[in-house]
Structure 1
Amino acid sequence: MSDAIGGYFSLEVPRFDGFPYPVAHRFQSARAAFAALLDQGRPARVWMPSYLCDAMLEPLAAASVPTSFYSLDADFMPDGSLQPGESDWILYVNYFGLHGESAKAVATRYGSQRLIVDNSQAFFCPPEEVLATLYSPRKFFGVPDGGLLACAAFTPVAPSEDERSPSRSLHLLTRLDGAVEKGYAQFQEAERSFSDVAPKRMSRLTNALLDGIDYDAARRRRNANFRQLDDALAHVNEFSFAASEQNGPLCYPLLSRDEGLRDALIANRIFIPRYWPDVLQRVGPGSREAAWVNAVHPLPCDHRYGESDMARIIEVVRKRISA
């Protein structure tokens, strides 16, 4: 069908030429990309970290691929519970975009051609020479859908294009119009729609929006915000971070046992997620993963914000922790 000429206008989207992963396969979500990979590779079993969102288990259930879980040590490395068989795959998450070196170490220890690196929280970390790397642009940018699969071993196919992006855009438009709290229910509804993991091609809308992002500026702003938070809060953070790992991170993960900190942030309209309540169903209450669910505070440091916004976050955290 030829393109239409004339009529009403669409959104005006600027175009940059800096999309970092032009050869990656584009799907409607990272979990759909994972589903496409499973369909091509058919592993005997996939080993998943216990500290993981349940959404990434949906493709495994849909493909009837057996799943085992492994625990992590204090450095986010797999512990002795990871015992893969010869035909098994391993998925490792580059947590917060700050554990790229750990992903390399996992590849060295267990074999690169069975490793899937989940960079859903690490958009700016380039793919390593592993079986596959997954990305989720939705966690970093205001787009209605999108998942990327960097994989040389297989050529996954998505027979049709995702056509639900207009309905998934309501929360993006609502927030742009200033109604942040009002858009949250719309955001949740959009997220629920991704439970259908049947692979589809990324929508035209998301492709256009991704072509309109200045990625280098976004990465640099995230790094500057992260450094500002770390300079101010490192002394109260039970996590520590290598400077070499700071490459456009998802957030500033503050590990604090202060039970009122999350509520204090929300009371000041600083909204943070909880990674991930689902985890508590498969780990013991005294486990490291359970502690992370309750004590990790992912402070925003993304490119929407600047120095004054980080100062506001720092002030709230300091007031609460020193109270």
Structure 2
Amino acid sequence: MDVVMGYMDTYVFDSVYNQAAALTSTTPLSRDSLLRQSLSLFVFIYAYIVAFYFGTAGLSYRYIYDKKQESHPKFLPRQKLLEMACASRALPTITLMTVPWILAELHGYSLVYKVWTKFGYVYLGVSAVMFILFTDFCIYWVHRLQHHPLVYAKCHKLHHKWIVCTPYASHAFHPVDGYLQSLPYHLAVFIFPMHEYVYLALFAFVNVWSVMIHDGEYMASNAVVNGAAHHTVHHLYFNYNYGQFTTLFDRLFNTYRKPSQEIYDRSRRNSKTVQAAQAQDIDTALPTLEASKKTQ
């Protein structure tokens, strides 16, 4: 991240802070100022995630998303706009809570490194696999614990408002929910070394992946990859498929539910009969699920 912020300081923030100082007759904040770093990180991260969210989700919605899903009985009126509004409210708070982690990385407290050969080229791939498995394990448990009765209604329930999702649902959650599920991505580089560019590439990937598992396009039936079909099962039936990237931990901890074949067949999943049956299943199960989460 220091490379990115170096460019941002050179081409954007130096000028901004100098002009602000001139307007207020004060001394410009130096690049070493903790206040300046915090402000700059907030502005950059917020601008990045907003652009990435609306750009990626927008492209996915236009070119990939099966818009016939919007005729599903559980698709809410004006849902796409509601998802965008929900995400827009959440992202500033998530960004604010994220800044301390990036500051710690900038000040050398993480295990991010710069020299490609420091641990060998093979380790670059190994560290990427470690990152996926570590974050998948952590997010599985963060996600599953957010379904616990003590926290579900306060935090995670908002994201389950979107039973039939569009790509814009990817970041449409309570800010604490979004922050907690992003925490493993920041924590990883304080536990094992990662090259800075590998880390940045994976950070971009996880944001794309978050959109992909909400895009409603079920490209292939894969037993290992936790794709859109598996995550759709989670939104439809709530207590299954908590994983982010793989089905490994759902299988290990008995929360895996295989998507039905009709999900992979566009004509069948858009059938009024299939959608009505799904809606009926949800209407039957939801009161019991909600009651259990309130009373357990």
Structure 3
Amino acid sequence: MNKKNVLSVKNLHKVYKNKSANSIHAINNLNLDVQEGEIFGLLGPNGAGKTTFINVLSGVVIKTSGEVNVWGFNLDKNPRQVRASIGIVPQEVNLDPFFSPMKLLELQAGLYGVKKKDRITDTILKLVSLEEQANSYARSLSGGMKRRLLIAKALVHQPPIIILDEPTAGVDVELRKNLWENVKSLNKQGVTIILTTHNLSEAEEMCNRIGILNKGILVALDSTKNLLDKIKTKKITFKLSRNIDLNNNIDSSLNVISNKDNEVVISYEKNKITIEEIINLIQKQNAKIIDISTDDGDLEDVFIKLTKN
């Protein structure tokens, strides 16, 4: 069954002009769709246009041209409905230290015009595991609790789409793990997640599909699996019973990265030679293979390939 698009962007441009009248194309003809219920990753180096894109969706930045539809609402014709359809979790932790989580969520709900009878503050606090800290000062919360409180604030108006802007920047390993557990829980409940991140391993693990921005241009848009399939070069490491000499026996499709201390690391193009053929080459050197490990490459390899100058 085909899922509907909850975010549709067509021919989006955002151009800034500086004092010298030069134009900076922060977003250049962006076209993408985000499907209902998926976790979509938007990646790119600093200055790629990720934050500008989020600011356009939130109404903080006015687009130069193009069409944006969120949950069936057009950004130009129905800006309030668009803003009501998304919840944004910012990168910066900006909370009033003297307000409690309960008070902060109630205030946020009021800003969105949510009537008191329709508020689900207790439910949200339980969802992000902050029910026991509901009446504590925000300043007394740990870093992980503050991050979860930011997610809670984005949920007060029950938006179908949550946007997380670099949610794990400067976050320790344990906090990061807890944060992703919360995100996965939200997604299982039907919330569509849009994630911007520099952490490529997280995107690889979390996202169904990924778009890669570079200098305002979308240079890739595909499923995570298909992007990883673009990697042509793999790496294999052999631990051997002795050192071997491969200088005169190496296949032209192979590249010896290192060969020392009874260990050989080789890179190869997967469409030109098989692992079995490489093993045969090693065995011809009369060395016993003690262990083999392979590295199929990761999203970082794709990212570097697509965003390098």
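So if we calculate distance in nm of label points 7 Å out along Cα→Cβ at positions 61 and 149 for every structure here (1, 2, 3), which label has the highest result?
2
Of the structures labelled 1, 2, 3, one was used to calculate log10 I(q)/I(0) by the Debye sum over Cα atoms at q = 0.12, 0.15, 0.17, 0.18 Å⁻¹, for residues 181-252 alone, giving -0.38, -0.58, -0.72, -0.79. Name it.
2
Each value in this text was obtained by applying a stated rule to the coordinates, not by laboratory testing. Everything quoted here is computed from the prediction, not taken from an experiment. Cβ atoms are built from the backbone, for glycine too; each structure is taken alone.
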